[in-house]
Structure I
Amino acid sequence: MTTAIQADDITALVLAGGKSRRMGGRDKGLLPFGDSLLVGHVIDAIRPQVGAILISANRNQADYAQFGYPVVADPLDDYQGPLAGFLGGLQQMRTDYLLTLPCDGPVVVADLVARLARGLKDADADIAVAHDGKRLQPVYTLMHRRVLADLSAALEEGERKIDRWFPRNSWVRVDFSDVPEQFSNINTPDDYASAGQARFDT
């Protein structure tokens, strides 16, 4: 019987390293949300599911550091996309597994990590990626540290597309079609307002 992956052996990497172009450049992770900021809301939701947390951020790093977790900048310059964030997390983590999730996804189901971990183990794969029943959700990923060397090589070769990198490794889709709300996100001012959060004056 395959041993289950333990929460203490997983580091969550909260991805907040983009330019937020569709939000007019406003740093999405630092938007007020509930009684905290959006990134804080995501951290609070994922904390019970993992053993450690990192925040991937390329600007406003002091603001992100206030949450008490290490802030990791992309190892590549000029905002190279989520794969560069993945690389930074894999390089900095001290566990065997890295979970990635975005700072702008306010819904985090209580078994997000458990389901990805079970899918990874059942398939004996190195990467597990959430699927909403219609399409892949490539920033919701659980991966083993052994993918680090290949990711580094792929980036050196110029690869920037997450879904083109996955097939270079042993990977599996994990079905989350029963909880499509898990993949709701806040990309625009309208999304923010729809989430009941329109406080751009703070």
Structure II
Amino acid sequence: MEILNTLLVRNRSWAKQQKRRNPEFFLNHVSGQQPQALWIGCSDSRVPAEVLTCAQPGELFVHRNIANMVLEEDDSLMSVLEYALLHLQVTAIVLCGHYGCGGVKAALKKPPISSGENSALTRRLVQLHQSLQDYINIDHEDENTSFDHIVEYHVLCQFSHLLQCSLVREAFIKKQDLDIYGCVYDLHSGHLKQLIHEGTN
């Protein structure tokens, strides 16, 4: 109860601040949403999309999972992607990983360790390990630099998976207004860095 009470107090304080600044703040969001972008990020608590981009409610449609993975068999992600592209008609997708990613670290273990052989987390870590295999076989001199490079390589792999999704391919074929960005977030500086971009423009 203590954690929930703290969250409720913070919520009430935030709501009061918003209404003080703009009495119509909440009423403006009641009728619907028209976000500009879909954010696909990591579930890591240190990487909240809205906070690090200063986005206001209604600006980002967000999906987060372990290590910002893009798998077409993931119904949760695919349903979010479908809704974003076909119903909300977002014009941008931001796929964002981050340095120091715990999911990537766990996937580098041989074999990836989790709560059980058949757990959902283990299955994801095994898939992640396989996607990183080509890169981690290369000999890297500096451990910290090499892990940052692995994270960047991981984002590029997931970016490639995203481009191969049927929903994204159809959007490009139809010349739908859509830009897709692969980014990485630096926990040390708080900065986002763009790694790659693909778009219809």
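Bear in mind these aren't lab numbers, they're just calculated from the coordinates by the rules spelled out. All figures in this text were calculated on a predicted structure; none of them were measured in a lab. Cβ atoms are built from the backbone, for glycine too; each structure is taken alone.
Results, tabulated for the structure shown:
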quantity: Of the structures I, II, the one that 14.2 was derived from, the read-out being mean projected area of the Cα convex hull in nm²; calculated: II
quantity: Origin of the derived value 10.4 (mean count of other Cβ atoms within 10 Å over residues 8-15; candidates I, II); calculated: II
quantity: At a computed 24 (relative contact order in percent (Cα under 8 Å, 6 or more apart)), which of I, II; calculated: I
quantity: Top of I, II by distance in nm of label points 7 Å out along Cα→Cβ at positions 88 and 152, largest first; calculated: II
quantity: Identity of the structure behind -7500 (criterion: helix-only ellipticity at 222 nm (-39500 (n - 2.57) for each DSSP H run of 4 or more, over all residues; to 500), calculated), options I, II; calculated: I
quantity: Structures I, II, by FRET efficiency 1/(1 + (r/R0)^6) of positions 32 and 96 (r between Cβ atoms, R0 = 35 Å, to 0.05): label with the highest value; calculated: II
quantity: When distance in nm of label points 7 Å out along Cα→Cβ at positions 16 and 80 is computed for each of I, II, the largest belongs to; calculated: II
